[in-house]
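What follows is calculated from the coordinates using simple rules that are stated; it is not laboratory data. Computed from a predicted model, the values in this text were never measured in an experiment. Cβ atoms are built from the backbone, for glycine too; each structure is taken alone.
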Structure I
Amino acid sequence: MTLSDDRDTTVTTLANGVRVLTIRQPHLETASASIFVRTGSAHEAKAENGISHFTEHMVFKGTATRDARRINVDAERLGAEVNAHTDKDHTAFHMRGLAGHAGDFVRMLGDIVGAPTFPAAELESERQVLLHECTEDEDDPLTTAFKLFDKASFGEHGAAQGVIGPRRHLERFTRDALAAYVQRQYSGANVIVGVAGAVDPDAMARAAEAAFGALPRGTPNVVAPAAWVGGIGTRRIAGSSQAHAVLGFPVAPATADDPRGTLAAALFGEGMSSPLMDSVRERKGLAYYAACSADVLEMCGQFVVEASTGPKQVEELLAEVLALLRRQAEHIDADDLERARHQIVVRRVRARERSQRRLEDAALDLFALGRVKPHAQAIEAVRAVSADALRDHFAQLLATPPAVALAGELPRAASERVREILAR
């Protein structure tokens, strides 16, 4: 058992490599239990894109000892909330309820993650649910823009693959394919059992040993870093009245433990007084919705600017965003830097007050860094980034070919117009 520099956090490693992450929050009456598996769409072969998400849905449909109804009843009789999600770099399964039931949550999650049976009848009905989700995904212009953006960013690397996967894959995944994927990816070296709340770390370690001790150790599911490509992707979508634009540059992956990308994104586009929102929305009226973020994963990172605008304003919007970025590469306003630092500090503090969010942040630290980053250290790293260092970071971003994606109602020759703007 090891304690992190945050004295309320304990990490215990079982004999098969499963890590048990416990965060003591004695002031809470509830507890959150989550299982994090180091597998997602970035880990999938191209021919099986979407299988992580399909698997996430199907593990709730039956195990060696419980059918789908019993799985739901067991959780709901305790008043527990149950949820799950799949991302590019991980899959997670969650339960939240009374702290006294935390051991039960670990046991029940261990059953669905460790012993899914993928019943044939449930497989076909859930396939239809996933196909409906795929249709909704295909019909959404902003989602389409982000898919094009990821492809422009990383080309054929797994990081460019969408989580849901293409329709043709959802239509043909079999029980055997799902079972083989779980056997290959869901191993001790790739599983973190996380519990946060008024709980005892030793008791949680024992519960995790009982639920996950039989998993094979396996080897870490490490994906090679994604090389930045840069490029332009466009798609017209019938029935859309707006153009949805996404523009971005590479930033360091989570393994680099570099806060500059996150700080640059907060400075540039977080809050109504940020350069992006003040200019694009408040002063020029080029968009109602605009945002900037840093999407930092274990194998890659993206500095992302997104906005929705009218088709006739796309060129002006992109030109203005690039001009604003160039200004940051020339000068960092002291007030903007102070605002961005405080926004990140508040965001981290708020995340620490939410059990499930704190568990996920800590689990992703364990996957990427092999340790849980201490809260004070993370805050100090953000505060230590100087204006000169951030200015240089913006200059480095602009020295890289950007990735640009447009979807929805687009002007004619949209790709050519974007190239002209980038060339200028």
Structure II
Amino acid sequence: MQRSIYADLLLWKDKEDRKPLILLGARQVGKTFILKEFGRNEFKNTVYINCHNNDFAKDLFRDFNISRIIRNMESFSETKITIGETLVILDEIQEVDNGIASLKYFCEDCRNLHIAVAGSLLGLSLRENESYPVGKVETLKMFPMSFEEYLLARGREKLLETLRETDWDSLNSMHETLVEYLREYYFVGGMPEAVKTYIETQDEKKVRAIQSEIIDAYERDISKHTKPQAQRIHQLWDCIPAQLAKENKKFIFGAVKKGSRAADFEIALQWLSDAGLIYKVERVKEVAAPLKFYADYSAFKVYLLDCGLLACMSEVAPKDILLGSKAFVEFKGAFTENFVLQQLKTIPETSVYYFSKENSSQEIDFLLQSAGTIVPIEVKAAENVQSKSLSVFINEDHKDKQFKGLRISLKSYIDQGWMENIPLYSVESFLKMKIRTKE
């Protein structure tokens, strides 16, 4: 399956000042697959070493003699490592002592070697590891498959071309087709194994079984790696669907456990975020670039990494998503906001916040910042798009800043001057096009 991160890997490969690469991402998003595919397609040979439960790997970094390490990897893999021709992949690198720290010495002593590392809980190790090689590595983040990637996997290249061209007249004639694929994506999500199974079998039960297995694997990670905090992490993780189903999606700690406070769950929340399992979207008190200056870290919303896993955790019947309009009309927009945030996370060099007024019901679902430009975004789950919040925010409260808003709904494209409405299925394509035209 084609993944957009492949283009970033190619850029890394051809850099003159290239450093060792760390590929971050949650378990099962496709990190190992894409690195192996990259090695097969772009290099003469690949040396792949999985460090999990590997006695060879445990001893590999007993010191930082890079010449010795390379010789040992050659002997283990029966493959000659040649600069410029070989890709070295170290998977589950966080499982061995000094593995991450060794990247500093690969950078200093063997800069031209193409070496990439990955791991299912690597984000956690980077936070905890005191020997993190600051300035000696490059990082890329990998997410579940986006809606664009899903269309490619479904063999709809021409349809995707039209979507990327934002040819609204043509898209209007394809609206129902795209909405059907959107329903599929709400159910299947972007975990590659679930996508592959749905394409090959069209079997909803098999897809749901795979999603359940992935969630079980996440929960085993929680129990295995976080014994002092495991109960709290499980509690927080289990409550996410209910939090998203609220009308006001601000995260409420008291809803996790009656009487609990933020301090009780701070570590649990950070663990889930570092593991890549959730996305935390902070509120801003003021709307000005850079938004980070005005972030209110005590108020935030939490989304799941994948809308398909959200459907599974919520125990929503497949037919309620795949048939009719329940996924859009009911569930208080939980799937739709999660879907939109999931697509926003795939857009490089952007940050996402939200805005709400004190002592007021006014809320802007997302504020997307890219290169100093702020786009206020309102998300509507269906075609009923009546809401005063975005209009008041742009035309009254922040009139002097001349924001142009974006409303995302099931309605077709319309430009009202102060605001554009785009269909849900065009989120990623439209915003990437907008950002490219501003560069």
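Below, the figures for the structure above:
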read-out: Mean count of other Cβ atoms within 10 Å over residues 104-111 - highest-scoring structure of I, II; value: I
read-out: Of the structures I, II, the one that 21.2 was derived from, the read-out being mean count of other Cβ atoms within 10 Å over residues 184-191; value: I
read-out: Comparison of I, II - label where relative contact order in percent (Cα under 8 Å, 6 or more apart) is highest; value: I
read-out: Which of I, II leads on FRET efficiency 1/(1 + (r/R0)^6) of positions 176 and 408 (r between Cβ atoms, R0 = 41 Å, to 0.05), largest value; value: II
read-out: When FRET efficiency 1/(1 + (r/R0)^6) of positions 216 and 368 (r between Cβ atoms, R0 = 30 Å, to 0.05) is computed for each of I, II, the largest belongs to; value: I
read-out: Identity of the structure behind 5.1 (criterion: distance in nm of label points 7 Å out along Cα→Cβ at positions 40 and 296, calculated), options I, II; value: II
read-out: Among I, II, structure where distance in nm of label points 7 Å out along Cα→Cβ at positions 72 and 392 as derived comes to 5.7; value: I
